Structure I
Amino acid sequence: MEFRNFKSERLASALAVAEEFASRFKREGVIGIVFLGGIARGYFDKFSDIDIIIFKRKNVDLGVKMEGEFEYKGFRIDYEIVDYEDLAELEWSMEMKWAFSMVKIFYDPEEKIKSLIEKKVRLRDEERKWLIIEGVTQSDWYCNTVSESWIYRNDPISAHYSIICALEELVKALFMLNNELLPPSKWRIYLVQSLKWLPEEFNEKLKEVLLVRDFSIEELKRRRESLNYLWRQVLPKAEREVGMKFSEFKKLV
């Protein structure tokens, strides 16, 4: 993932503060410490927090709250203490996988944290294929069926919102088609634009889909046409990746 043009004027200072705070947990019973967020991704601006995860052995009491947020030396620190054994057994969510896929390991004397992260953040093939099926099918449904149903029900605002829902589903499919983990919602539009494979005229059509001049039926049709233009390019690639036809997708979702 590429975080282009992000400011990093405070990165060195933030990293120094993070290391100073985290060093107090380099003790018996602690398996590892990692930094997430901007520090791990290589940027840090005024909206960034210092995100720290401390992995401890189960039943070890470190004498502090398991999580906390506070100001320290001009930075906002958000830390969480977790049981290593519990996270090793847990099925990690997509959001958790994405967060830990860009991690800066600060303390890992036995390399258990490195091994755990490498194992847990993998995008399983069956998971990827299902999200392609779901994303392509739901995108078509929201764009062409749900939006039309809201016009019939005389609610153009809901009809226009259906196009946003369709876009969200299409974006989900695009990340999977690029074999990339799905970011949290706030990052998706930013990061989708830098994926390796995208439909032709993606950025231009993306703007057309997001643009709402008014809530008329004509405007809905314009936005729908732009999204369908992208969807038609995604479909054949999705069918090849999954090994099914779209008619089979619809039976599964």
Structure II
Amino acid sequence: MKSIAYFNGKWLPLEKVKISPLDRGFLFSDGVYEVIPVYNKKPFFLESHIERLLNSLKKISLTINLPIMEIVLELIRKNCLENQIIYVQITRGVAKRNHAFPKNVSPTVFMMSSLLERPSNDDILTGVSAITSEDNRWLGCDIKSISLLPNVLAREKAVKENCTESILIRDGRVTEGAASSIWIVRNKILQCPKPNRELLEGVRISILELICEKYGIKFLRKDFSYSELIKADEVIMTSATKEILPVTLCWA
């Protein structure tokens, strides 16, 4: 069955969506995005994902007046998959190429659904491998920007080494993965880096914090070094698509 997408107020088969070459997302990566997992037709922590999207829009001074949550729910209904990944992308719109913000231009709003491919039982039980890479991204990583070239290059580096993820290191500190949040366990304490401009605040961070509180597990928001990563009792990666996975092999 064909995938149905939302594009600027219209519902279309995905292959019928046409985006202008003058769209600022295409020319400047001038936009933000969000990824929302759906299980059994129910979006996972939808409010938290929408809040993060709105925060990213605010940080790039892009205002939209749309019922995003209602559109996402309708997109889920229009697609037949039980488990889905909803991708939302909003750019500053179509205008003559100029670095400065255009005047009186409507944002481009695109949403699509695809199959959520959950981690395999082998990955869950035996863990995945990762490499480490230099974090050479800009200092606006708290914005979920569509400008992802450094992340793409880091992930491709991992793929060439037959690894699942590339863990990013900046000035000796772990920031995050190319497409995930990175955690360590030391002395029975679950730890992830504190929020800052060098990393994206993952939705699952607050979820795991609630789980830790419920089960009496110590939870700490504190930066940790490459050395602490290597010496950790456990390493964990989390994301919308990878869910929660153990990292059992990691090297530079």
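Only the coordinates and a few stated rules stand behind these numbers; no lab work does. On a predicted model such as this, the values are computed, not experimentally measured, just so you know. Cβ atoms are built from the backbone, for glycine too; each structure is taken alone.
Quick look at the values:
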item: For -7500 (helix-only ellipticity at 222 nm (-39500 (n - 2.57) for each DSSP H run of 4 or more, over all residues; to 500), calculated) the corresponding structure among I, II; result: II
item: If volume of the Cα convex hull per residue in Å³ is computed and equals 163, the structure in I, II; result: I
item: Top of I, II by distance in nm of label points 7 Å out along Cα→Cβ at positions 42 and 226, largest first; result: II
item: Winner on distance in nm of label points 7 Å out along Cα→Cβ at positions 50 and 242 once structures I, II are ranked, highest first; result: I
item: Comparison of I, II by mean count of other Cβ atoms within 10 Å over residues 10-17 - largest value held by; result: I
item: If P(r) over Cα pairs in 5 Å bins from 0, in percent, for residues 98-201 alone is computed and equals 2, 10, 15, 18, 19, 15, 10, 5, 3, 2, 1, 0, the structure in I, II; result: II
item: Which of I, II leads on relative contact order in percent (Cα under 8 Å, 6 or more apart), largest value; result: II
item: For 9.7 (mean projected area of the Cα convex hull in nm², for residues 26-137 alone, calculated) the corresponding structure among I, II; result: II
